[in-house]
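The structures come next, written out as structure tokens.
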Structure P
Amino acid sequence: MNFDTSIPIYLQVGNDLKGKIASGQIQPGEKLPSGRELAQQYQINPNTAARVYQVLEQEGICETRRGLGTYVVEEIGMQQKVREEMARDLTRSFLERMRALGLSGEEIGKILKEEENR
């Protein structure tokens, strides 16, 4: 994974994991790699890996079971919930950047329709 220096690494790794949950590559109830395995997989510091899981737990996406590891929460609709949250975040970011260019809602809509039809 190529990291963006303007965004904390733990957030980038967390977003990558959320993307895998949203796409179904990681299923609800599935065990996630240990902190050390996650650190090796992403070539990050083990403390950063621990922070990834800490943030995902705070967001209600995963839970740590003492002595067993970290698991994606088994909640009906978890995949859809994560997908929608990520879509909203992308949309907000996109709209902020488009408005910073001075585009109106109508202009943004026109561009989106044109791109969708390509």
Structure Q
Amino acid sequence: MPDADVRHFKGKLRRERAAIDAALIRLTGSLNGVRVARGEGSADDEHDPEGPTLSDEWSRITGVHTELAAKSAAIDRALKRIADGTYGLCTRRGEKIGRERLEARPAAELCIDCARELERRH
């Protein structure tokens, strides 16, 4: 992969990582807020017809947090592949990952054929 492309994707990954880090910080604050509300014994929010329960909020926020943490880890792996010169190669077959795929998913580890094959299996 040409150096200009590597720089392009490295910048794109770093910007994506910064946005994820900011979102994780906000979510941690939200989780802490729910934790405090639950700890204060905010009465019985399970019967509040006006909005989601604390349990629902906890589940939603932890789900989003888990998803963002996984994306962050994938970006870290992609940055490591950039450092070791294997970025843009399928980790399964060693073939080049198409530029369009990398533009859409800069942390992609698999070429589109391998990703489709694995998706069909699941």
ask   = Thinking only about Cα Rg over 2.2 N^0.38 Å, which of P, Q has the largest value?
value = Q
Label whose coordinates, when helix-only ellipticity at 222 nm (-39500 (n - 2.57) for each DSSP H run of 4 or more, over all residues; to 500) is calculated, return -19500 (choices P, Q) = P
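Any read-out appearing in this document is the output of simple, stated calculations on the displayed coordinates, not a laboratory observation. Being a predicted model, the structure only gives us computed values, none of them experimental.
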